[in-house]
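What follows is calculated from the coordinates using simple rules that are stated; it is not laboratory data. Remember, it's a predicted structure, so these values are computed and weren't measured experimentally.
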Structure I
Amino acid sequence: MPTKRQNRKGRGFTGERMIEIPKEVVEKCRSMPLINTLFITQMGFFPKARYHYYQRPNGMSQVILLYCTDGMGWIQVPHGRVTIQAGSVFAIAPGVPHSYGADTDNPWTIYWFHLSGNQCAAVTIATKNEKEAAPQAVRVGFSDERIQLFNQIVDIFLNGYSQSNLLAANLTLSYLLASFILPDNFQKEVVPAATANPTNRAISYMQSNLSKTVTLDNIAQSANLSSSFFSRKFKQDTGYAPIEYFNHLRIQKACQLLHFSDLRINEVASQLGIDDPFYFSRLFKKQMGISPVEYRKSEGINRKL
């Protein structure tokens, strides 16, 4: 496969890390059921990568995932040129002709992966900015946890390619990818309630009022939205109607109370703002598939009923 690479200053970048998985190990990964859908064939970290440049006129058989944490760079694909800035990620699909390189004046710092497996193309779909017709990098921000996961994977590989190491590294990869696909879940900054996403504000309100009876209007007001608009947006964001979601949180709390407390069933219901223990039992069984009494027995918990 023709590949052109511009000279790298000093034959490398100070502080770089790189792992190249041997071919025979790659074939081993293809036969391992837990990871054969998606696994790492190469990965690296290039800090301040001045003169970094690649051109692949025929693309690759793998996915290339680039995550920029500092500086700038660019990626050229058939449908356009993408500017990569700090805090953004871009995935190049298998078979797509491309070239990419660091900005001359403000060269990028990148964490990158080559990914294979029979589901590797799904990574490009999951990280795509669907709101943009032209190719766009996805803004995911910076996360210390993300960098720690990357370094953890590198350290695992540096200890060799045993089956346990291959499993540990590539199963950790799935969690790292989740940080790109669902960056809000990895956002560690405390967001003021006044500026939080309306759905997040509503969920926070629900969590704070599990012991009360709340209505759709109550929840919508916590998000500063009309009930009708809020209901549509909440279901779009979560896949659940607001009250249905609230009841899921209630039953989640009920499981904790049943497991860790001596409260009777009616007392658990009362803790959740439900005065009718029979209604509580029906709600619990609808979600969990068994009654609260059966749940305690199935967990081997000897509590008062």
Structure II
Amino acid sequence: MLDEAGEFSAAAELMEQALDLAPDWPAGLAMLSAYLEHAGETDRAIEALEILERLDDGDIFAARLKLAVLGAARPPAHPPGRYVEALFDSYAEHFDEALTERLDYSAPQRLAALLAETEGPDRRFELAVDLGCGTGLSGEAFSDRVTRLEGFDLSQNMLQKAEEKGLYDDLGQADLLLAPEESGLFAEGMSWQRADLVVAADVLMYLGGLESLMANVRALIAPNGLFLFSVEAGEPESDFTLLPSLRYAHSAAYVRKQLAQAGLSLKAERSTVLRKDAGEPVPGILFLAGRNIMPS
């Protein structure tokens, strides 16, 4: 309550009293670092995060990411998987309401419009795979164009919410930072190169480096299949950048390079606004790519 009221120093002081009683409490250290940062006491916030990093073996509280944002560590190429999983597990119950009603989230609809513009409104797909499906907002945007729809996410709570919508023929947990054979995308009975449409709406900003993501897409996508996705727009001179939001922004040049290295050809690219953050529009880029067919 003190933090929300702008009494940042008082919030930090109260949390320090709690930590006197429970000095090895990771969640308390995470909150203390946030309150100190809000109060402008960056050096003390860094000290709290350094203690947190030593205590939090699974990096659920993303101390390394936060240290990097504060300039006290080198930005990692990827966020810790346990942090992303825990983050979205905690968001699942109110995710749809927060995105659509408060943040004006429209990435799935914008991606669907780009697909219709490029491929025509009548093209149907036998099998679409929704990567990072969350609660199923992308499923709502694409279900009327596909015969079969599969969804994968790192968060079990998100998958449960997606299942309640009844849009998906199959749902499963998957980690896009792992190699294809370990990712969870190819469970028993699921073939490789099976999807004629792969969608990833607002997913890549939680991945950082895209090499493993592109390897998984390449393993999923069928001949003549399409890959439709969004990124937060990054600086042209950088491949990808860790933002204060703890998300990653990607440059268009880096995305194009990764597509080419994965054997995917760019078919369309559009600048857009993905949603709002703290009342400000979040600039993004939509991409549509196709699998290159090698001559026999």
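A value of 15.2 was computed for Kirkwood radius over Cα pairs in Å, for residues 91-178 alone; which of I, II is the source structure? Comparing all candidates, it corresponds to I. Upon calculation of log10 I(q)/I(0) by the Debye sum over Cα atoms at q = 0.07, 0.10, 0.16 Å⁻¹ from the atomic coordinates, which of the structures I, II produces -0.29, -0.58, -1.31? It must be structure II, since only it matches.
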